[in-house]
Structures are given as C-alpha cells and as structure tokens.
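Several structures are given next for inspection.
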Structure 1
Amino acid sequence: MTSLLPKACAIFIFLFAFGAVKGQISDLRGGGANNVGTVRFFNLSSDLSGIYGNFSSSLFSEQNTMVDLSGILRYSDGNFGEYSTAYVTKKDFNAFGIALMQFGVEDYFERKLQVSYARKLFQTGALGINLNLLNVQTVELSNIYTPTVDISFYSDVNSTIAFGTTLRNILKVNSGKIQHPSILSLAIFYKTSKVVQVGLEATKIIDRPLDLKLLFQYQPSNIIHINFGLDLLNQNIGLGFAYTLGTYRVQLATGQSNRLPMSAGMSFSYLK
C-alpha cells in the first residue's frame, strides 16, 4: 500500500499544475547563498534549509533545529536585494518551520510570511505544506495581500537516488490586480560517490517555457560543501561555498544570469 503513495502524490501535484494561472510576480523564496549558489533549485536534498524550497526534505536532515539569516545583493545596486530569516525544528516524524522574506527597495517591495509543516508518510517519503501570506507594495497599488498554499513531496528512493517535487501557489485568493503564478518543479538527485551528488530539475510555469537546471554538489567532509549550478533557460551560473564549524554554518555564493546582474548571496545559520 505505501509503495503507491509516491505515485499518488505525484499525480495529485500534476493535476493541480494544469490549473495554474499567468502571473507577473517573482518567485520569492529567500535562502540567500543557498538560493544563489544552486541557481534557485527548489528541491534540495541537503538539510533544514528546505524551508526555502521543498520543506518535506527537512525531515531527512541530520539536524533537528535551524535558525537562519540570509541575504542577496546585486553588485550593480547594493540597495536592491532580498532578505530572509527562518526557524525550523523537527522531531520524530514531524517538522515545523516559519520564515519571513522581503525583496525590493524604496517604492517597490514583495514580502512573504510562510508557515510550514511536514510529516513522514513512510520511512523514505514525506509530504509538506506551506501556508503563505504574500504582500506586494508599490506606489501605484499601495499594499496588496494574497494568501497562497504550496505542497511538496520528497523521497530517498535508495542510498544513491532521491526525488523531490513542489507545487507553489496551488490555492490562492487573487486580488484582481496581481496574479501569483503556480509553479511545478520536479527534481532527481544521484550520488555518484560518497562526496559527489548530481541533480537535475525541471520547472514549469504555465504559458512559459520549461526550465531545466543542473546542480553539482561536492562535500569532501562534514565541514566543507561546494555547489555549482547551471540554469539553462535563464543562462544562469551559480557557485556556492559553505563552511560549518560546530553548530554554526556560513555560506557564500555568487551568480550571474541573462536577466539579472551578478548577485552575491550570504547565509548565517545555527544548527543543532
């Protein structure tokens, strides 16, 4: 019976994807260096930083608690950036998280309050849900608030293969002035060795081209972690470095795409 759950979850997510709508708003996810260095991968199989992507993967982390502060700045405009903070805790078969994010400067801002919950469905698979309150503030529109819901699924298929999928903004209350697009993302990870993992992710927004991303992760020890990512549609390249000392982790990353100027990402985390 449990062997059917991953297939059922995947079918459920695909059905919702067909109901996605057009939208103009960027995908606000936070994560700082974790975001820039992985070319905005949704379904990372790393740790509690799944709060910024696929929250269900948090249940497979070796840590039980995370407090994170992150930021992204553009080299050409130091005032225009993205900032986020998050708290995650897990115990047994459950994980809970809360995150605050802000993007913009002066007369344009996007903000997000996210409350997340995940639970293991079986030993190797988990399902997650995000309840979001999105806010857009502009001179023309003043403040507009939109509640949305995300769902995610993650599974360690075996010791070398992992699978993750997310669907963002599947349920939303549109303001009539602003639309937030539904985004379907599927990823598979393969461990080529004990220290190297390769990921492939496909992301689709309705009425927009399919985006493919590649991610190479190198972890020679529990202290050092290096990411190199390629976003084929946006011609985005990302490089990230993480250093962990005891219960503290520092991440630095840089990225460049054909749409945005070069950016720098920073993340400071407490892990326990």
Structure 2
Amino acid sequence: MTDEQVPWPWRGLDQYAEEAQNSEKVGIWLGRISEGLDLIDYMINLATASLNETAKATNVLAALACYTRAFRGLRAATILATSGLYLEARVYARDVYESASLARMLALRPDKADSWMLANRWIKDNEVRQYAENFTAPGMPIQDSAYRQYYQLASNLHHPTARACLPLVLTDASKPCAPQLTSDYNEDALSNSLAEIALECGFVCLTMINAAAGPEVIPPSWRQAVAEYVAAVGAGADWSHLERDWQAEADRFADLAAHVIPADQLAALLKEHPNSLDNVRARRDQD
C-alpha cells in the first residue's frame, strides 16, 4: 500500500513508530511513563476497592472519576506524542493537569463534589487554581506559584495562539511556508514531550497524596515510590520536602492498620453494634 492509499489518520505512523522504537532515549522516557501509570493505577484500584465496600460518598466517587480521566489522558498524550503529534500531546497534558487538580479539590470538598455531581455544575479551572494555590504556594505571590506558571505555559499551547500554531506552518522565517500535515521524526521533540508527560504522572501522584484524608492512610511503600519517581523524572528540582524516615512511616502505618476497622467489615459492625443508628431507632420504635 502506498502512502497515499493509507487513510489520513494513520498516514506516516508506521515509519514514525519504527524510528521511535529504535531510540534508547525514547525508550527510557516511555519506561518512566509506564512506571508512573503503574503508581496511579495502584491508587485508583485501592480507592475503587474501598469505595465498593462502603456507601459511595460523592467526594470519593467524584475524585475517582476525575483521576480515571487523568489516567486515560496520560495514555492518550503518550500515544499522540509517539505518533509525532507533539502539540496535540501537550493539549492532552493540560487536560490531565486540570482533571487531577479538580480531583484533589473534590476529594477534600464534599460540598463542591455534591454540586459537581448532583447538580452537574462545571467548576471552572480558575476556582480550582485558587483552591490549589492556597496550599501549594503559601506565603508566595499567586502569580509566582509553580501551579499557575505551568498552567499559563500549557494554556499557550492548548489554545490556538500564534505561538502554538505558527510553528506548524513556518519553522524557519527564511524558508517558504510548509504546513506540517504529517510529522517527521524528531527525537529531541519526542523526548521533550515524553518528559513532560512523565512529570505529569508525578504531579497526579502528588495530588493523590494531597487528596487523601491524610498521608498516614496511604501505604508508605507507595509514597516512597512516588518520592523516588518524581526525583528521577524531575532531576534538578528540590524534592527534599518528600523525604521521610520510611521505616518509621511503615511502623506507624502498621500500627494504624492494626487499630482501624477495615472498610469491608464496617457494614457488619454497624448492623451488630447496639449503638448504631439503625439499632437505636429500632429500640425507640419498640418503646
């Protein structure tokens, strides 16, 4: 089949994928992304199991839905990047940023989760940003927060700005216009896109820690894996605030688990306990 016979959506992808697969640099970043997705997958499955064992609180269900969207967005962005669609991959990366940030807020704000889910209210990202910046940039001018700076950078690519669109038709001012309807393989451009997606994986993981009732309820082994992951994909940044005595964390987690009733036993306990709401009501009805 000639190139012209290949349907436009898939034209040139085979050749691009072959070159990408032969790149050691690209392979390293794809491995990092897979590692990050494994971390997110673990927490999504953990939250799902807990949710299915208890009453489905709106804040937990809403956060789980948004994190699932973020997970799928990371996969989609990776597929687009490895197809040569770098700009489009970054558009999806911004969606991941918004979804994970909203998930964190909905998990901690049941009133917002009720409005989002029951009233189908769209919560504008400006509201989510203001909420996030209250604890991600304490004592720092809002315009200087890393959260807002990345959002502005991503927005410049997400929207059809000149900065985002002109490079698609004019790569060199001294040369004629040449619309890039397909992509030529560019290892540096691909690696940069994949590096950004890997960092997004780390961001999603960190929001998951923030979204929990407290970090102590999350397995320390997972938090340690996240700390090591972001240090690897974000080399050069200061991640010292994530450092812990992991053995001490593990001991505290084990002690907590030994004194907390597992979620799958709560229903039976409430049914049998004399002072549960249903049993108190039953006694009053008898009186």
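Please treat every number below as a calculation from the coordinates, not as lab data. Nothing here was measured: the structure is a model prediction, and the numbers come from that model.
Given a value of 26, 23, 18 for semi-axes √(5λ) of the Cα gyration tensor in Å, calculated from one of 1, 2, which structure does it belong to?
Label of the source structure: 1.
Of the structures labelled 1, 2, which one yields -1500 when helix-only ellipticity at 222 nm (-39500 (n - 2.57) for each DSSP H run of 4 or more, over all residues; to 500) is computed from its coordinates? That value comes from structure 1.
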